[in-house]
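Listed next: structures, encoded as structure tokens.
Throughout, read-outs are computed from the coordinates displayed, never taken from laboratory work. Please read these numbers as outputs of a predicted model, since none were measured by experiment. Cβ atoms are built from the backbone, for glycine too; each structure is taken alone.
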Structure I
């Protein structure tokens, strides 16, 4: 019996070794020095666990990807599970056309998966197509990539993944990152630059967690929408045109070490959403640093609320049970309660608004804005 058990273990280990041994690296080189000149034949030749290394140059050969409800053009149709795509570096390996390609009524993509695959992508520039990466289910990790001139940079419906050290250059009405019905996506050390929208969740995108990111000159930088959840840590949002962060329709967001500078609204919370923050800076806004409405709950402490003009806090459309917004322990640029009262609209100003801003006690001066531990922040919800 012991001998049979030993044989079974040996057979299992041999199978594992065989799987590792069979993993292969395919090389795609435009000059013909690799296994293929185009990426798609490498995908078709690959097996699960293989790596496809893509050399320098521009890859723009179009292929078809067939989904149950549509057929579309794509440069890479990911038809195999567990593939890793590695470029020679974002400034060397470019996937996309030389100019923006989005024929009327069509949605061409650079990299597309429609079959619940595991995938990893790194070291590429993805540009000049309607959609950069389209990933339906499975998991996705994207590292060290640059996205330029797109309608949508990354659109995904995934069960886990990460986006790290990527840059999104947003133009026109583009949306850099749109996770739909996604569960757990880590976005770390990424920049979202230019007019357009940085991040917009679809419905029920849960645990979309940002850290060490920069959003600059966006129309609206970040939107958690329709029952979505997430955390934002050590992130800067500068010069948004409309709003820095919007949390809408029963979404929930925790913030630590977030700075929002500029925009008509810094933080916009509506539709029964919940936002909690520590060490947050809301400054330089021209409308309302904090806009709240429709039974939303906000708790922000140990933070700065410093509008350039307009209001520090505006409460609108609270018609249900009374709501108390906890904004105690913050710095308002003054210790005068009369001045702070003039920066706030709530139920004190209009009894029809069933919301009161609790801002006492006030910080006597600027408060430390270094990060608080996630354990301390989560304790606020217990």
Structure II
């Protein structure tokens, strides 16, 4: 099976899709996306697609040609069941919402598969006559699914001609295996590459998995969460700080990252990490077109004949992600550095400059979130 614990192939596909989306976005500032959320949403759309649209989505998601569609969706179902957790130390919830125009002729097989494999909530709304109320209903669902971190996915009422809205959310709240001491958090310089700013910087001494990557002029450390199921990885460039992380990101691939993780070894380190909030929202329409998944946006070419008997297409894919990193741990949700004095003989890992980071499920290898940190935002106390 694609998603069996011994197989990393599909997990690498999810990571590679995240890398590709991040590179194609070409957005200035912080970028935070959820490869898992994007993959899940596109997979739900694939259930209802046919013809060229179906082939584009399948290729874009990098499903193997030899893999039957039923096995693909069953594998995703098992992954979602395996990932979902809710406890005192770590919460990870994945939710799918399908909102259909009341009275629209929706193919029964589509709603059944969406419910079975993706635990999708299927609701009907009256977009045509009550666009504002329908938009509010969807926003309320997203707000609840992300525990209030994304209160308004849609800031404007949806088009009254809307027939179908598919939404995926991923909410993660994890406590560090070893938390930072809040008394050690002090304002320090963060070098953006364009100037230096003061940010609250957490610090401590930890034993972390670590690797030096001379060919990338960078090094990487993993910050585990309680339970050991998830970890945040930070790829920190060396040398002069730069706000442009595209060159480093272009040198990465899913296989490269997986290989580097396999070579990491424990090392006692002195760590400095910003106490921060990162938020990002973007349309993925043009990005997915560049990744050869464009027919679903074209009214003349989109084929969702396995979803509805009506000629429908996707108007847009909106993706919003919010991450908070504090002394206690990390909160994250998605809908779809000057030198410090080195103390003692410890290796120093100082996140006081732009860096790449990702939160990974350590059992399956699935990337929950991927981001580029250029300037930390303050976390509300």
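Observations
- Read-out helix-only ellipticity at 222 nm (-39500 (n - 2.57) for each DSSP H run of 4 or more, over all residues; to 500), computed value -3000, structure in I, II: I
- Label whose coordinates, when mean count of other Cβ atoms within 10 Å over residues 39-46 is calculated, return 23.8 (choices I, II): II
- Structure responsible for 179, with volume of the Cα convex hull per residue in Å³ calculated and labels I, II on offer: I
- If distance in nm of label points 7 Å out along Cα→Cβ at positions 63 and 311 is computed and equals 5.5, the structure in I, II: I
- Identity of the structure behind 2.0 (criterion: distance in nm of label points 7 Å out along Cα→Cβ at positions 55 and 111, calculated), options I, II: I
- Structure with the greatest value (metric mean count of other Cβ atoms within 10 Å over residues 263-270, set I, II): I
- Here distance in nm of label points 7 Å out along Cα→Cβ at positions 71 and 287 is compared for structures I, II. The highest value is that of I.
- Comparing distance in nm of label points 7 Å out along Cα→Cβ at positions 79 and 95 across structures I, II, the highest figure comes from II.
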